[in-house]
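Novice: What follows are several structures.
What follows is calculated from the coordinates using simple rules that are stated; it is not laboratory data. Just so we're clear, the structure is a prediction, and the values are computed from it rather than from any experiment. Cβ atoms are built from the backbone, for glycine too; each structure is taken alone.
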Structure 1
Amino acid sequence: MGRSGRLERGATIIDVARRANVSAMTVSRVINGRSGVRPETRTAVEEAIRALSYTPNAAARSLVTSAELRIGVVYSNPSAAFMSEFLTGVFEEASIRGARLVLLKGEDGHPPDDGALAAFAESGLSGIILAPPLGESRTVLAALRATGRPIAAVGAYQPGEATCVRIDDRAAAYEMTRHLLDLGHRRLGFVIGNPDQAASAERMAGFYAAVREADGVEVKVAQGDFSYASGLAAGEQLLNGPAPPTAIFASNDDMAAAIVSVAHRQQLDVPRELTVAGFDDTTAAVTLWPPLTTVHQPLRRLAAEALAAVATEATARGRAAADRGGDRVLEHSIVKRNSTAAPANSRD
């Protein structure tokens with residue numbers, strides 16, 4: 001298919017690994033006929049391959065014996081839970097492709113300066129992956145594009161500047177808001193993400209698109225920046241005013257977890273007295289009580305797809321520039337857990 005539109009793809013090596021309950025490296029060993037795998041493990045992997053109709057990527061396998069790929073990863077995201085999932089996906093795909101990873105971290109949530117970015121790109125890298133929110137930074141993109149290296153940006157909406165790998169944030173937020181409305185909530189709170197990221201605006205647009213379809217909905221909005229601290233401030237703002245929301249949808253799990261904390265501090269029962277929903281489905285969603293209902297975006301697969309895009313472009317010499325870049329959109333889903341319920345006044 002073309003680079004624009006929703007990405008249709010079959011099972012990946014990560015899917016096989018999850019089904020067989022092994023690492024992606026173990027699956028790679030089985031596929032390539034290497035030793036060091038127990039017979040029962042090999043059988044489990046082979047059964048998972050058959051069940052998922054998985055076809056190994058010949059191009060990826062050939063890269064293991066090709067010249068070394070050095071892929072740079074630039075990040076400054078303050079969410080440890082988000083980055084854990086993101087980096088796991090990058091490492092798994094790199095191990096499959098025999099690529100070496102080189103990391104560059106921005107300090108205090110800020111991107112590295114232009115000099116550091118240029119030096120990084122010129123240090124023998126084959127290509128570069130940008131973690132959110134760096135794919136939205138014109139300065140970062142300009143500094144890296146000047147080096148001529150292939151770039152993939154996760155969660156970004158800049159297809160003319162890099163290969164963008166993301167989900168449909170607007171549709172995901174719309175579906176979550178519809179879920180809250182279908183539960184019977186009519187006083188809704190929404191916490192906006194980082195104002196410098198297009199994904200934040202897309203999620204807010206999806207929220208309002210759903211709200212416009214229902215009658216009698218009261219909306220209160222608070223600004224956040226995807227950090228836990230901003231979620232605390234937003235929770236206080238939304239819950240301390242008159243007629244507070246009966247349901248709050250935060251634009252990521254860290255802020256949603258902070259909303260739950262504020263609710264507990266105010267002795268509000270979640271979800272009996274306050275429904276809370278998040279976005280991302282990171283470990284933050286399941287390490288608090290109650291576990292969060294949230295939008296699942298496949299962070300590991302997004303990161304893996306970004307690395308695959310960069311590796312493919314780096315090794316496809318002479319490919320026309322018009323074939324590069326564009327959007328790759330993966331599927332999302334709504335994960336319903338214990339943080340959402342019908343509003344108390346609607347129950348028998």
Structure 2
Amino acid sequence: MTHIDQATDIRDGEALDLAAVDRFMKQAVPGLKGQPTLRQYPGGASNLTYQVDYGERSFVLRRPPFGQIARSAHDMLREARVMQALKPVYPYVPTIVATCDDPAVLGCDFYVMERLEGIILRQDFPEGFNLDEAGTRTLCLNVIDKLVDLHTVDARAAGLDTLGKGPGYVQRQIRGWSDRFRRARTEDVGDFDAVMGWLADKMPEDRAQVIIHNDYRFDNVVLNPDNPLEVIGVLDWEMATIGDPLMDLGNSLAYWVQADDEPPFQMLRRQPTHRPGMLTRQQVVDYYMERSGFHADNFDFYEIYGLFRLAVIIQQIYYRYYHGQTRDKRFAIFGQAANYLEQRCQRRIRESRL
């Protein structure tokens with residue numbers, strides 16, 4: 001079974017200066033010969049990811065989106081530093097090959113890493129990817145296990161204990177995401193006032209301060225092409241920090257659309273968590289707590305926080321589309337998606353025992 005993830009044609013407006021890439025690569029990596037070919041990985045609404053090939057040698061280049069951006073929102077060099085520090089203690093991180101802070105090369109900071117050749121599961125299993133229910137369950141547990149493994153890394157030993165901002169992580173997240181939503185709100189999207197108020201009122205104390213990924217999903221996990229039940233890599237460390245592990249789990253579960261969810265939520269599904277054998281969200285929580293040793297008597301706050309945070313991310317992208325800053329038609333329905341997530345948050349709040 002192969003189904004190795006492949007880059008495709010470069011999207012309009014997102015081409016790179018191939019000559020500049022070639023000069024940089026040959027300075028950074030001794031022994032490269034010939035001219036590179038450049039392709040782009042599909043998906044993603046944030047940083048851009050390209051495959052750079054020199055014959056049999058293959059690399060991945062990550063850069064921020066084009067246009068005016070806040071440097072802190074797409075800090076490529078920070079992401080590379082985090083990956084370099086994590087690699088010795090969390091081997092699923094790809095190896096960094098080179099970093100660049102010279103705007104004369106591509107007009108932005110960027111980095112190059114090894115390409116992990118493997119399978120990445122996106123919205124659905126690829127054609128011919130035949131896992132039975134038992135195999136799907138094993139895969140699901142293995143993916144959750146890698147999040148548990150990350151949360152049990154000794155941040156101080158990895159030299160990453162200063163990655164975060166110290167105590168008050170939960171409060172910073174609620175305030176920060178609330179502020180981001182208010183700045184990104186458009187007139188056709190609800191105000192989320194009730195949701196933001198509930199989250200501010202129900203904030204728990206910080207739990208353990210651990211290394212968290214902040215965007216842990218199936219499409220950021222690389223599977224072994226020779227044994228697709230085995231995780232060989234974890235990608236996209238842009239938002240990694242030190243924080244509450246249950247907040248990280250809540251973020252992940254916002255994307256965990258299960259088979260019995262209502263149609264509007266099914267429309268947001270971007271990973272195959274609906275397949276027979278996949279755990280339900282509650283089963284994920286129970287399994288994670290059993291494996292990690294982190295506990296909460298009631299997970300409602302973390303679930304609703306994750307849904308709200310996802311709504312803000314969607315709304316920030318929709319804001320760009322609404323104001324003509326991007327013409328990507330994928331984003332046209334993001335306002336409707338944000339409105340649905342507000343309703344989902346409100347319903348979960350009514351159901352909550354908190």
Structure 3
Amino acid sequence: MKKQSVTLVQVAAKAGVSVMTASRAMSGDGYVSDETRNKVHAAAKALGYATNTLARVMKGGRTNVIGVVVNDLGSVVVNAFVTAMTEEARKCEMDLFIYNSIGQLDEQTQRRHSQLLHGLWDGLIYVLPRMTDEYLEALEKSDSPIVLVNFCRRETTLPVVQGDNFNAARDAVASLIAQGHQRIAFIKGSHWTGQSAERERGYRQAMADAGLRVDKHWVEQGTYSEQSGQEAGMRLLALSPRPSAVFAANDEMAIGCMNAALEQGIKVPEELSLIGFDDVPSASIVRPQLTTLRHPIALMAQAAVQELVRRIQRQPGRRQRVEFPAEMVVRDSTATLLATPRRRAKKA
């Protein structure tokens with residue numbers, strides 16, 4: 001004999017509240033006191049009641065689901081954001097729907113996303129989005145709650161949670177200059193989020209502040225991959241005179257550049273200082289350990305979820321753009337230039 005499903009009427013009766021109050025408590029729509037909500041949830045759990053998300057959507061209700069659009073689930077940084085967002089969403093009694101959108105977000109994918117995701121989520125978070133201006137404009141015209149994470153390529157009316165790239169990069173390069181380095185190169189990444197451009201701007205500002213010229217050959221294009229960093233490193237280290245320090249827009253490219261140096265018998269940091277960005281796990285595993293910059297990913301993820309939930313609940317949002325400072329993590333890949341064997345031999 002087929003077991004009958006538990007109804008909301010039964011849940012309401014067990015909790016001692018009206019069906020309307022039980023519905024509000026389960027859906028999250030409308031005000032219900034914490035005490036009443038807990039009572040209703042306890043009754044639902046005791047009876048084995050499961051909400052029907054599809055039915056709720058068809059009635060125009062909320063799903064209590066946050067959509068998170070990413071471009072690469074293989075990225076260590078993206079995974080760190082998703083993990084922290086999942087924890088924060090659970091605290092808000094929400095679930096996460098992860099959509100891995102490989103490649104750029106354009107008008108065609110925007111239409112496909114609208115068809116696939118409409119009604120499945122109450123709001124969307126885009127993590128490190130690779131979107132065209134047309135796609136961004138479509139999102140700006142949308143009535144849906146949307147938050148962007150680490151997007152600074154251009155101004156937008158959408159709320160953005162991001163890490164400080166400019167000041168972090170400027171301070172990192174300034175630290176190299178303070179160690180006696182003047183020939184400092186930069187390996188930049190792809191342009192989609194605007195982070196690489198901000199890090200390059202910080203690099204150039206630090207050089208200008210110190211009265212140092214940036215040779216056009218000192219700025220190399222990478223793609224945020226370790227291989228691109230190695231290839232860029234090979235080109236930089238073939239220069240004469242070669243740079244004494246390299247600042248890369250992320251850790252993978254810095255590690256790739258380190259590999260290029262080791263292949264050519266160039267010692268790090270004795271003959272080449274290196275700084276990366278992101279503080280991925282491998283940064284503390286490579287030898288020498290990589291000096292890098294770290295954004296507070298957990299705090300940024302929490303802020304993004306909280307901002308989206310506020311907008312889902314039609315509460316006043318915070319500032320349109322919230323920026324978190326970066327921390328410099330000093331390890332073994334940087335050294336004072338005057339301490340290098342080559343400089344000591346020349347001085348003798």
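Novice: Check the numbers for distance in nm of label points 7 Å out along Cα→Cβ at positions 85 and 197 across 1, 2, 3 and tell me which is largest.
Specialist: The maximum falls on structure 2.
Novice: Work out which structure the value 64, 51, 34 belongs to, where Cα extents along the principal axes in Å was derived from one of 1, 2, 3.
Specialist: Working through the options, I get structure 1.
Novice: Any idea which of 1, 2, 3 comes out highest on mean count of other Cβ atoms within 10 Å over residues 181-188?
Specialist: 3
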